[in-house]
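Input: structures, listed below.
Values quoted throughout were computed directly from the atomic coordinates according to the rules given, and no laboratory measurement underlies them. The structure presented is a predicted model; accordingly, all values stated were derived computationally and were not measured. Cβ atoms are built from the backbone, for glycine too; each structure is taken alone.
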Structure 1
Amino acid sequence: MNRSLLLSEFFKIVNDQKTDEERFNLLKSEPSPIVRSILELNFHPNIQWLLPEGIPPYKKVMDQPMGYEHTTLEKEYRRLYLFFDRSQNLPNMKRESLFIDMLEGLHYTEAEILVAAKERKLMEIYPNIHEQLVRIVYPDLLPAKVEPVKKSRGRPKKEK
């Protein structure tokens with residue numbers, strides 16, 4: 001991700017590619033840890049956010065041009081553990097307050113990404129950045145998918 005791009009701009013470029021192969025190449029070549037982190041936070045089934053469900057009550061400033069935000073997800077990704085790491089002994093109100101402060105410091109498009117990842121709805125914003133693509137680009141990021149075993153009813157059928 002070009003350092004002058006926000007994560008929202010990079011994800012839009014990835015999402016707008018014509019093929020999964022092009023999206024794969026862009027994601028694979030991106031060294032920024034925030035890309036991988038946000039995708040993991042969105043798609044990893046074992047990550048449980050320690051925040052209430054739904055969109056937090058933060059002030060979204062939509063008329064601020066890109067480049068004038070107080071911070072970026074690139075800068076904030078190291079603090080994201082505060083919102084899902086149970087070993088951090090933060091009172092819930094403090095954790096929620098820190099999350100709202102972070103959202104209000106980001107450009108509104110990056111705040112939307114963070115909220116979408118928390119709600120596991122990143123595909124609603126970027127439908128072409130899907131779990132299967134993430135599994136191919138980052139094979140060690142998500143646990144193996146386990147298909148549920150179908151239970152049979154009654155006795156098994158005899159083969160003829």
Structure 2
Amino acid sequence: MSKLNERLTLVANLSVVAGIFFLAVEVRQAGNATELQTIESVTNGWIGLNEAIVSDPQVARALIVRLYNPTALSDVEAAQFSMFLRMFGNQVERVKKHRDLGLVPDTEYEGALRQLAQFMDTPGGRQYSETEPSFERNWADEIEPYRAQPPVFDLVLGRDTSGLQ
């Protein structure tokens with residue numbers, strides 16, 4: 001009977017090891033799926049912001065003109081600009097939350113902060129941050145290390161922005 005007990009114990013132990021291995025594989029696959037969903041979520045957020053500019057020349061104009069000449073736009077264009085910066089801030093917040101959970105690297109969040117700082121270093125960005133209390137509360141300290149750094153991208157492709165209207 002002891003031989004039978006030994007064999008049953010061995011089979012039970014092997015079953016436990018196989019179960020643990022299977023569980024490890026499942027956990028890894030779930031982690032990979034979460035990582036892919038996170039990447040997709042972050043990427044789709046950036047794509048949506050870019051599509052808003054690329055697909056509508058009036059929105060692109062409102063953004064660029066408002067950044068460099070904040071008084072040159074109509075009320076509707078100023079509202080478009082304000083909403084774009086809010087959407088951009090929301091996207092940076094999404095990246096921050098994913099970074100805090102360890103789902104995206106610090107470099108992704110730092111890149112988003114650099115882009116936000118670039119927007120805020122323009123005349124329109126400064127005006128927006130002065131009139132939007134939630135921006136100052138949420139982002140002023142976060143973007144401070146990135147202010148006055150070389151731009152992440154040239155918003156107007158090297159053109160002179162002094163005459164934008």
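Where does the value 1, 8, 13, 16, 15, 11, 7, 5, 4, 3, 3, 3, 3, 3, 2, 2, 1, 1, 0, 0 come from, among 1, 2, when P(r) over Cα pairs in 5 Å bins from 0, in percent is the thing being computed? Present the calculation step by step, with values, prior to reporting the outcome.
Values: 1: 1, 8, 16, 19, 19, 12, 9, 4, 3, 3, 2, 2, 1, 1, 0; 2: 1, 8, 13, 16, 15, 11, 7, 5, 4, 3, 3, 3, 3, 3, 2, 2, 1, 1, 0, 0.
Answer for the origin of the read-out: 2.
Looking across 1, 2, the calculation of FRET efficiency 1/(1 + (r/R0)^6) of positions 64 and 144 (r between Cβ atoms, R0 = 41 Å, to 0.05) that yields 0.45 traces back to 1. Determine which structure produced the value 0.00 for FRET efficiency 1/(1 + (r/R0)^6) of positions 8 and 56 (r between Cβ atoms, R0 = 30 Å, to 0.05), calculated from the coordinates; the candidates are 1, 2. Label of the originating structure: 2.
Looking across 1, 2, the calculation of relative contact order in percent (Cα under 8 Å, 6 or more apart) that yields 22 traces back to 2. When helix-only ellipticity at 222 nm (-39500 (n - 2.57) for each DSSP H run of 4 or more, over all residues; to 500) is calculated, the result is -12000; to which of the structures 1, 2 does this value belong? Source structure for this number: 1.
Thinking of 1, 2, which structure, once FRET efficiency 1/(1 + (r/R0)^6) of positions 80 and 96 (r between Cβ atoms, R0 = 25 Å, to 0.05) is computed, gives back 0.50?
2
Structures compared: 1, 2; top value of distance in nm of label points 7 Å out along Cα→Cβ at positions 16 and 88, i.e. the largest, recorded for 2.
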